[in-house]
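Alright, structures below, take your time with them.
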Structure P
Amino acid sequence: MRGRGQTGSPCSKWRRRMVEVSPAMTGNAHDARRAGLVYVVDSEPGLRRQRRGRGFVYRSPRGRPVRDSATLARIRALAIPPAWSDVWICADPAGHLQATGRDARGRKQYRYHPQWSSRRGEGKFERIVAFGQALPALRTALRRDLAREGHPREKVLALVVAVLDETLLRVGGDAYRRQNHSYGLTTLRNRHVEFLAGGRARFAFRGKSGQMQEAVIDDSRLVRLVRRCRDLPGHCLFQYRDDAGALVPVRSEEVNDYLRQAMGEAFTAKDFRTWGATLAAMRGPATSGAAPAAERSRIRVLNEVVRAVAAELGNTPAVCRSAYIDPVVFEGWRQGGLERYAARCRGQRQWERAALAFLRRAHRPPRTGRVR
């Protein structure tokens with residue numbers, strides 16, 4: 001792969017255009033720059049793949065055949081499956097996103113630059129601090145939009161996000177529903193919600209990998225709004241009325257767009273699960289007291305915490321520990337610095353403030369010596 005400063009490809013002239021239209025103020029763009037790359041999106045001009053005989057030919061954004069050996073070598077290195085359709089390939093070798101396409105099931109797939117994958121692997125938990133800092137702005141937007149009259153798009157999207165905030169359920173996608181008969185928040189049907197005594201609502205459905213998912217909300221306003229959605233015509237639970245008055249089911253892409261607009265960063269629904277898992281993992285050991293002196297006892301406590309968080313997220317403990325729980329939480333507990341952040345925590349918002357304070361400190365860059 002070429003680095004950002006390398007040139008020589010006939011497609012490199014497209015780089016300037018991509019930089020001008022890239023969302024440079026997003027967190028993703030910042031990460032791309034730190035990795036020495038350019039943040040791009042696949043709606044920008046790119047190379048296209050066309051089948052010819054048993055192989056493929058590639059065309060530039062202007063429709064000309066790609067013959068440059070370096071560009072063709074870069075494409076081969078991406079190992080794009082032959083079964084993919086609607087393939088887009090970044091014209092810039094330094095683009096953080098190198099290719100997209102649709103697999104045989106119609107699901108969108110991605111190929112990233114190795115430097116981007118490395119950067120995201122190193123810093124995938126660093127963004128959790130920015131997410132926690134942006135939560136107040138999101139909740140202000142939720143209060144505003146949930147108060148709207150009727151069933152406009154903004155109100156129903158706010159409702160889905162508010163339920164996501166409460167339950168940490170996956171948002172799902174229509175392709176998964178069609179191919180796997182699995183559901184998420186945006187694809188739930190009316191039959192997937194049950195209203196219980198005491199003003200509660202229970203969601204129960206078949207989720208990812210065929211696992212049964214269940215979650216209960218008891219916020220009276222959210223329960224009331226979910227009931228109103230359930231009472232609309234049609235089978236889809238979360239629908240909004242467009243400008244013409246027609247009912248439109250919510251899509252996962254719209255939920256992520258809502259989050260970006262409300263939070264001012266390129267956050268997605270998955271960040272809720274990372275934040276929620278880390279917060280739950282912090283509450284477990286922090287309320288159990290100081291870490292035991294024996295390593296075996298510490299491991300037993302942490303394993304119990306991971307199992308509890310995994311059950312809440314509907315993941316395996318191994319996936320939960322590696323992908324969702326920030327490792328600084330368990331390290332802070334081992335070192336004895338976690339308890340003081342939890343000393344006066346009572347409600348959810350107090351726990352969130354304590355978690356954010358702890359995570360800020362844990363992810364703070366080490367101090368360097370003074371320059372004399």
Structure Q
Amino acid sequence: MIEVKFHDIGEGMNEGEIIHYFVNVGDEVKVDQPLVELQTDKMVAEIPSPASGKVNAIHFEAGEVVTVGTNIIEIDDGKKVSQEKTNEPVPNKYNRVLAAPFTRKIARDNDVDIEQITGTGPGGRVTEKDVFTAIEGDVEPIAEKAAAPESDIIPYIGMRKQIGDKLTESITTIPHVTHFDEADLTNVMEFRKELKQKGESISVVAFFLKALTIALKEHRIFNARLNEEENVILLAKRYHIGLATNTNKGLVAPVLRDVDKKTIREINTEMKALTKKAQDGKLTSDEMKHGTFTVSNVGPLGGTGATPIIIQPQTAIMAFHKTKKTPVVRDDDEIAIRQMMTMSLSFDHRVADGVMSVEFTNRFIELMEEPKKLLLELV
């Protein structure tokens with residue numbers, strides 16, 4: 001009998017949430033066949049079968065949290081087990097109380113035994129509110145019997161839950177301020193048409209990223225992070241831009257590294273490769289690390305504005321919204337139809353001020369009005 005355990009995936013994680021199984025008890029499996037998918041605080045991981053055989057037992061349900069080293073599945077490989085091994089006691093299951101890794105972390109940080117808390121969430125899941133109630137020393141909550149639901153239920157687990165936990169932590173710990181502005185993309189759009197006629201197809205986002213890194217170099221406070229323990233602001237010397245990407249499992253942000261050292265063509269090629277890997281679910285954990293600034297391009301979907309949430313420990317995030325033809329009054333009082341795009345910059349008000357955000361976006365807009373200079377790097 002072979003035990004399939006939740007092994008250390010090298011990310012400093014000691015527990016993970018079971019998302020779903022690819023097999024059932026009694027199924028025949030082959031070597032390296034995916035058995036189960038788990039979600040940690042940093043990534044989604046599949047555990048493959050170490051041998052061929054039959055699934056003899058599955059010890060946990062989807063939604064349960066297990067620690068590293070826990071036996072999740074048993075596979076009968078047809079080999080006889082020694083008497084000594086057979087007589088070994090079967091280890092108890094871990095973490096029978098349902099709770100997300102982030103919720104368990106809150107309990108650990110406050111010396112609360114989460115196994116002693118009665119959960120009020122779906123299926124008895126321990127919620128963050130349950131943990132905070134226990135921390136405050138209130139009476140242990142008792143789950144009320146709920147009436148039969150009149151709604152369809154979507155499990156709030158896995159990547160969606162992890163994203164929710166991180167966004168909640170960000171919005172509740174960072175004083176967000178969002179600055180809105182408009183950029184005239186007429187010249188960029190016309191220049192892209194010229195390039196396309198010559199067989200060169202470059203995404204407008206590649207121009208955004210090039211202009212952003214130039215602006216970030218001049219306004220480094222937005223390419224920084226706040227170290228509250230040492231009371232210092234750390235200005236990053238490298239420019240790693242996260243690309244917020246929508247996938248069928250939720251939002252991820254693969255990181256394009258050293259954007260300032262790349263040409264627009266290189267940015268365009270690498271950006272497309274990263275977003276495709278994200279949509280195909282093939283990103284590695286390393287490809288989602290060390291971002292210093294994040295962008296979100298929601299323009300193709302429509303919408304005129306939003307207030308994006310900062311990805312900790314970064315200081316800022318910029319969202320690009322719909323570009324549309326708009327009548328604009330020029331300096332000579334003439335009215336012209338221009339392709340205008342709304343953008344929104346959310347920043348940490350502990351680190352930067354409103355004046356800084358205006359100066360930063362002004363520089364970005366100025367750069368976007370001279371796309372040929374960006375391509376030739378004459379700015």
One of P, Q was used to compute Cα extents along the principal axes in Å, and the result was 69, 66, 38. Which label is that? P
For helix-only ellipticity at 222 nm (-39500 (n - 2.57) for each DSSP H run of 4 or more, over all residues; to 500), the calculated result is -8000, so let me know which of P, Q that is. Q
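For distance in nm of label points 7 Å out along Cα→Cβ at positions 50 and 298, which structure out of P, Q has the highest calculated value?
When distance in nm of label points 7 Å out along Cα→Cβ at positions 50 and 298 is calculated for P, Q, structure P comes out on top.
None of the figures in this text is laboratory data; all of them are computed from the coordinates on show. Quick caveat: nothing in here was measured; it's all calculated off a predicted structure. Cβ atoms are built from the backbone, for glycine too; each structure is taken alone.
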